[in-house]
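*Asks:* Listed next: structures, encoded as structure tokens.
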Structure I
Amino acid sequence: MFDQERSSIVLSVLVGLWLIFAIAEWLFSAGYRKSPRTGRWIRHISMISVGALILAVMIPGGAIAAALWAQTESVGVFNFFTLPLVWTYLLTWIIYDLMIYLQHRAFHVFPMLWRLHAVHHSDTSIDLSTGIRFHPVEIVLSMLFKVFIAVGLGAPPEAIAIYELILSSMALFNHADFRLPDGFERALRWLVVTPPMHRIHHSDRRVETDSNYGNALSAWDRLFGTYTDRPMAELNIGLSRWREAEDQRLSRLLRMPFRKDW
């Protein structure tokens, strides 16, 4: 069902979005990317490539393969009753997005998880490539969580595949360094997480870092009291503990969670 052709379509969509957002950053920069693109992109693409290779060995097929198995074995909530397909898809996406919100909060609350996630937050700039800057161990743990959700829901594999595409697309969008018209952005953030809203999450002020956790829907932050409307002062992106240029080297980023000098 999810053959090479469909995987190529998904990859093409993400590459297309990357190019569109990169052009938008060039034309309408919001000024939060402080370092040259080339080095950043090489580091961040290398990091996610390592994670993808590990996933290919450990969890081939990821959450989609888990959903296929659940469907075959009639495992999961959606296999115990029948809903119209459109409601099954919508509920899958909404529940999945809520679970990703909760997972994100967990990576901020638990110290060892925070050490992994701090690799993402230690970026002293923010642009679309920050959306793929995750430690390989965090990538694996996140996929294990998504496999658990897919099996627990027993959701259609197609619905999981579409949400995975939404998840990746929104990660690029809400980290992108481009300006949106103020009125449009203020209206849009009632529905989805926008770049200005998510930039607050990358502030070096911990009270702001621990807010605006949402990936796609902005409702979760409003519902659970973690929404921050505006930064307290001018945003300083990154973490004060990891601001030196050498801290941004790929080898240091990969070792960061396991260092003793926290």
Structure II
Amino acid sequence: MIDVAIRFDDPSAISDHALERAILHAMDRHAVCATFAVVPHAGQQALSAGSVPHLIEARRAGRLEIAQHGFCHESSRPDASLPSEFSGLDGAAQTEKITAGRTALEQVFGVAISGFVPPFNTFDQVTASILSEQGFLYLSAGSEHGLVESGHLAQLPRTCQITELRRALSEARRRPNGDLAVIAVMHHYDLQESGLAGAALTLQDLSELLQWLRQQPDVRLNTLSQLAARHDARTWHKAVQRNRWVQRRHWRIRSVFPRYGLMPHALFKYVRLTGIST
């Protein structure tokens, strides 16, 4: 079975709510639930119940899960080559941001927030330790930007973009002896209706992709919290370790293993097979 989770980043008080409603309509039409990583405080405007009624309604209807997307989605080190809202800040500063953001989301949505998505997909061990201490279930970032060292926090990094999801499933099917987890990330700018140049998908494309996903008998759709519960934190830790190990090998070795999925089991189960229909 291939586990798939879709993560939609950046909804906020000032994001494109019309586009978000259209995405939610497509999700509802095809019975797909995703995790929305919501920014608690964007552009000097704090999230409120009045600013995101569409997200509140969708959560109550069970069409989405809310995760915390940092605090304000602004880099704490704007001059650095790799932006981050959290990396490099001391524990007190990180704790303040994480706690304030979580409280704001819980007040708006009326539900406990158990997932954390750091802006820019970057974090450090201080971030991970605070999240673990505060009882978060999972951290979803980018595996290339760090490894959670310990604790009960499941690490569920992005494995592909939404535009790569079909390719990820085709690749996964060449490993029939090992279950894979695919975490596809989507942003407003992936859709042409955002008005941003270079968008690869239309809303119709997205709707067709979601319909296709629901028709795949070997795909199990998850929210990120559901995916985190499939294995314990140690298993996810090892899965991220395997992916990081593969990414650092020679390209010939990399080509043998999945590029777009997490490997919860031993590496030998994921060696590419030839002659398998995709």
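*Asks:* If mean count of other Cβ atoms within 10 Å over residues 126-133 comes out at 25.0 when worked out from the coordinates, which of I, II was used?
*Replies:* I
*Asks:* Of the structures labelled I, II, which one yields -0.54, -0.74, -1.00, -1.03 when log10 I(q)/I(0) by the Debye sum over Cα atoms at q = 0.15, 0.19, 0.28, 0.29 Å⁻¹, for residues 118-165 alone is computed from its coordinates?
*Replies:* For log10 I(q)/I(0) by the Debye sum over Cα atoms at q = 0.15, 0.19, 0.28, 0.29 Å⁻¹, for residues 118-165 alone, the value -0.54, -0.74, -1.00, -1.03 is produced by structure I.
*Asks:* To test your reading of the models, identify which of I, II gives 23 for relative contact order in percent (Cα under 8 Å, 6 or more apart) when calculated.
*Replies:* Working through the options, I get structure II.
*Asks:* If you work out mean count of other Cβ atoms within 10 Å over residues 198-205 for I, II, which one comes out largest?
*Replies:* I
*Asks:* Name the one structure among I, II that helix-only ellipticity at 222 nm (-39500 (n - 2.57) for each DSSP H run of 4 or more, over all residues; to 500) of -10000 was derived from.
*Replies:* Of the options listed, only II reproduces it.
*Asks:* Next question, about the same structure. Tell me which structure, out of I, II, gives 3.4 once mean projected area of the Cα convex hull in nm², for residues 22-69 alone is calculated.
*Replies:* Computed on structure II.
Where a number appears in this text, it was derived from the coordinates with a stated rule and is not lab data. Given the structure is predicted, the values throughout are model-derived calculations rather than measurements. Cβ atoms are built from the backbone, for glycine too; each structure is taken alone.
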